[in-house]
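Just so you know, all these numbers are worked out from the coordinates, no wet-lab data involved. This one's a predicted model, so the numbers in the text were calculated from it and none came from an experiment.
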Structure P
Amino acid sequence: MLFISLLRLFLIFVMALPVLMVLGAWLQWNDVSQDALAAMADSVLPGYVWGSVRLCFWVTLGVIIMGGVSAAVVTLFDFPAKRILEWALLLPLAVPAYVVAYAYSDFLQYSGPPQTLWREITGWQGPLWPDVRNLWGAAAVLSCSLYPYVYILVRAALVERAPQLMEAARLLGASLPRRMARVALPLARPAIAAGTALALMETLADFGVSSYFGVTTFSTGIYKAWLVMDDRIAAAQLATFLLLLVSLMLGLEQRAQLRMRFNSQRTAGGGNESQPLKLHGPAAMLALLFCAMPVLLGFVFPLLIMARSLWLHSQSVALPWGMFGHWMGNSLFLGLITAFLAVNIALVLAFSLRVHPNSWRRISTQWVGLGYAVPGVVIVVGLLLPVAWIQKNWPQTQAGYWLTATVLGLIWAYLVRFIAVALQSVQSGYSRIAMSMDETSRMQGVYRFMLFYRVHWPLLKRSTAAAALLVLVDVMKELPATLVLRPFNTDTLAVMAYQLARDERLGEAALPSLALVLIGLVPVVLLSRTLRNS
């Protein structure tokens, strides 16, 4: 098992190196770095902080209202179309936030259908509303795309015990508002905190929506510092600030998850005889409207808008099916390679922890999984810093070429970002394999690799397939890392959707955008089936 241990150490080092390099940039602190940080503190840093804080504040309100309230309504009440909305509320997860931004920007702009129709009817030439490309528009788009994080966790927290406790409170004479405030809200509070923290991590990591809507955040600032100002130290320092914010969000999420487990244990047991409160008349219609609105705003309307743009564009210009095939091929190529490597790395780490469980292996495995919480732009900075250092000190080496002119650097960034997805799925599969099976196999002389091949692997095939699928979809939708690290002539669906939309060619951007939505539907459908079965 020495080989497995050495391989594990190497993989942990490779996965953790980008984040360590970002933190290690502060070791190069000198007068130049101090002057650069002071200049940023006087100029751009307050704007990055204020922009990120304001965006996070409004996204917090949006995801709690849409995700938390809709979860409570579908769990605690019975109304028409409830069974459909229970899984339909997950559909916005299939649409990347930057695709939603492109759709609404195209539809609501001055030359869009609503304002054009209004001018034709009334003759009024002024705009009906301000341009949606601002902080409020970005917050609305991110809220519509990220509220399912809150919805999933709040619904899971309420579905087990809330109907029974609400019924008990009703028998004790408590009114409906009092039952909601004193029973449902305390049960859902940890789940709301955990889901909101996840949504805020995605908000801080976002680049496509913030960049397209002109919102100044840490992610856009890091991108400008590296590629526009060509200042790697400034980019690393900004990446460190963003990493600290994301770490704070991750700590809040983990603390909320612990409270969720505590609440689950405390309220375990009991029957399931209580039924949700049946609504009639206006109350039922209000519940239906409130739960349907997030689905319409986050999935149905963007999908219809992009389909309309694609149809109108196809009437005047032939669709670029040849280029589309090239973009799709690049996306699938990168996704399949990354999924294959991620699954194998996850199997090595999980098998090593299974065979020799100890605190060090458990902590190191969790450290590798933290890459999912790190924004893609931070990972990019962490990868390019050592390349710049090597090229400066040993210009004759080919390190820069292999990491920036080939797909190696891009795949490395993908692995750091999404290895947690594969690792979580594989570890979930291992949790369903009893340790007694390992002990029985050892008594029969099955050790080491044969233990994995003959006992573990047949039981891990479904978990491994799910891990590969999730990684594939995440890689195909990833934008910041792909935008910076892609080699020449390696454009993907996500990159082309962003570039075409940025150039105001939204009719052409509809084709790769719709492809990303259809791809994203696969894991969402699997998730909805899992929730229905549970």
Structure Q
Amino acid sequence: MMMKGKRRCIFCFSVLAVMLQVGTSLAQGYVFPLNRDINQRIGSFIDADTTGFHSSIQPWSYIELQNAIPLDSILAPQIKDSKFHRSWVGRKLRSEHLLLVDKDDIILSVDPVLNLQLGRDNENQRNVFINTRGALVQANVKDKFFFYSGFRENQARFVGYVDSLVRRDSVVPGQGKVKFLKDEAFDFSQSFGGIAYRLDRHFDFLLAHDKNFIGNGYRSLLLSDNSYNYPFLRVNMTFWKFRYSVYYAVMQDLKTPHDDNIGFFKKYSTTHYLNLNIGKKNGISVGIFETVMWKQAESRGYELHYLNPMLFLRPVENSLDSPDNALLGLNYKIRINRFNSVYGQVLLDEFLLDEVRDGNGWWGNKQGLQFGFKSWNIFRVSNLNLQCELNFVRPFTYQHRSNAQDYTHYNQPLAHPLGANFFESVSFLNYRYKNIFAELKFQYAKTGQDTGGVNLGNDIFRSYESRITEYGHEMFQGVENNISSAEIRIAYLVNPKTNFNLEFTAGMRKRSSILGEQLSNYIGIGLRMALENYYWDF
């Protein structure tokens, strides 16, 4: 009875939140939401930009977006001038904050956060749901100093294949550690926030507990928002056609056994990313990426060498004779014309040219490749868009000697959710008409799954020292799995300033191997403030 009463309270609170739901002042904050839906609305403008906007470094800042594209007009509410929309309820629902204070050069806003979804897992014959409530506070002081803070409290029951992963790792993808409830449900929470300072047009600083993304695609093989939030300091330095970004971050290792009185072991990373826009109209963008991950250890402490933002990390790591995990990468985007662009990435975890030439399947040939294509307004139909992307990662990539140094955080990969030893194709076809949005998504992936307790390079949480041979490794070794999925989503945009949607989703997924098949067939509806990305396609 107590549980039923609690659920009634949660339901009432959620309904109230819907009635009061309003926008997150996209023009007043600092961090633009790291969300693909919102990016779709402005993507064609960004790809056509000739001002030199550095689109591969996310999250973006509102001020830079406003300088590059007509952001306010793109995200303006498309509603009729009616008595309802001029009323208090209509304004709060479609175009205003729940609470807004604009005084003495300070703009402060407070808004609820909401994600209510209800669906059916037809394969397992059970209902699934997500019930998220929270709050978001943002402030802007003279376009110089900013802060934002928020939280989400969640209860959820997932479709079968997601449920299996959560029970295996005790973590919801991208959303943190769970408590196990009755009726096969989970309870989990998430907090986020940051403080930003814009010194001038050349320097800005962000100290936050949040996520980052480097790239121009749906996935990133360098650094993605696939994992849980983490504390970091990001420093951006912009001059001429260059942007240089430095990240200092603290990650957590949940795999290594720890003392409950101390907490999870920490590991640290320093990341450098130098981006250059080339050409009079900045039609080509090229970025060089490097990162190093090292573990917490009493004998070492914090490695001060990695604090220098201007050093090349790989030579420093070698000079220290350190066991740290260093990765190098290249990111690029080429604008073919106003409506078409190609993009991609190259990741090098280890690279010895002689071993690559020999073709003997050396275990250390750890690389990843991405290639993608975006086309806006295809067939000259306004807002009809296509995106196709290929991702390829060799076995053992992202692995290291221990969990304290592998390229992961909080039981989740920091790059691609499939880990390593895979090929993936993912495509999107979407169309927007005023406040209505429809999208078809298709995914095919082929992976080589570790089997029999043997490390064959798929599970990036394993130590590469547990490999069984030096040579003879090939793509998809292990149990070959084929994953295919299709999804349709139709949404009505209630409030563009928070991407508050009423949406319908239906999808199918099939994973097959010699061990059998795993099928998923689901359908659902929801009310959602889509201000982040959740990746269920793994």
Which entry (P, Q) yields the derived value 14 for relative contact order in percent (Cα under 8 Å, 6 or more apart): Q
Value -0.22, -0.58, -0.90, -1.08, calculated as log10 I(q)/I(0) by the Debye sum over Cα atoms at q = 0.05, 0.08, 0.10, 0.11 Å⁻¹, assigned to which of P, Q: P
Read-out Rg/Rh (Cα atoms, Kirkwood Rh), for residues 136-455 alone, computed value 1.03, structure in P, Q: P
Of the structures P, Q, the one that -4000 was derived from, the read-out being helix-only ellipticity at 222 nm (-39500 (n - 2.57) for each DSSP H run of 4 or more, over all residues; to 500): Q
